[in-house]
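Bear in mind these aren't lab numbers, they're just calculated from the coordinates by the rules spelled out. Just so it is clear, the structure is predicted and the values come from calculations on it, not from any experiment. Cβ atoms are built from the backbone, for glycine too; each structure is taken alone.
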Structure 1
Amino acid sequence: MSINLTGVFLASQAVGKEMIRQKKGSIINISSISGFIANHPQEQCHYNAAKGGVNTLTKCLAYEWAKHNIRVNAIAPGFVATPLLKIAGEDYLKKWASRNVQKRIADPAELKGVAVFLASQAASYITGHILVADGGYLIW
């Protein structure tokens, strides 16, 4: 909870102060599909609750800071091949990959374009959105 929700809140607060002063900005929080579902087979209600909190925080800040010309969005990735995820082991990785329609785990580089888009003028009319990038995991 400290890292996954409180950390996002404190970081948003810190950069938000400067963006309010500048009268513009774009914040992109990192959420997870876990903010929308109860993951299985792993038990991780603390993580899921924290990411659900990030989603609500994103929407609330988008509302509260719109008057300062600040957009706040989040990216909610599915399973991404980070060193931390690899610690779970091959059995978990295979189970998770089998549950999305692309049948694979994402490479971290695949999220760069999503972040660049949300930060760019191409997304100037998007705020309070949680962009899911999950290989189709949540369509089931």
Structure 2
Amino acid sequence: MRLSTHLSFDGQCEEAFKLYEKCLDGKIEMIMTYQNSPMASEVPAEMRNKVLHASLVIDGQVLMGADAPPGKFSKPHGFAVAVNVSEPDRAERIFKTLSDKGNVQMPLQKTFWAEKFGMLIDRYGTPWMINCVPGN
């Protein structure tokens, strides 16, 4: 069994995934718009260029996402995407990039369990936790 995270966006999925690809050293494997899908004729014209499915592979793990249909988007709550790294410099770079134009909930700092830990909500509304434990 594998668990994957799927994120919903309010029209910015492609932009977000391009940022995540660069920031998290991943590779976008797919971005399919509604207009390039078998259901193209079933969606309103304003949705045709929006993302039906995006897939980003990061160290063998998959982050997925899509733009929510009109009227179906709700802000994320009750979860965070957790990023665990072992290099403090990498944790700082990721935190800085994701928090740019976002909202820092807890600055990246030393804690009793980690060399660096911080929480933020990025510019797209996605909550993140960045955790750095050297040697992991």
Name the one structure among 1, 2 that distance in nm of label points 7 Å out along Cα→Cβ at positions 7 and 39 of 2.1 was derived from.
2
Rg and Dmax of the Cα atoms in Å, for residues 87-126 alone, calculated, reads 10.0, 30; among 1, 2 the input was structure 2
Who wins on distance in nm of label points 7 Å out along Cα→Cβ at positions 103 and 119 among 1, 2, i.e. which is largest?
1
helix-only ellipticity at 222 nm (-39500 (n - 2.57) for each DSSP H run of 4 or more, over all residues; to 500) computed as -5000: which structure among 1, 2?
2
Parent structure of the calculated result 23, given that relative contact order in percent (Cα under 8 Å, 6 or more apart) is the read-out and 1, 2 the choices:
2
Say we calculate mean count of other Cβ atoms within 10 Å over residues 15-22 for every structure; which of 1, 2 gives the highest result?
2
For structures 1, 2, which has the highest computed value of distance in nm of label points 7 Å out along Cα→Cβ at positions 23 and 55?
1
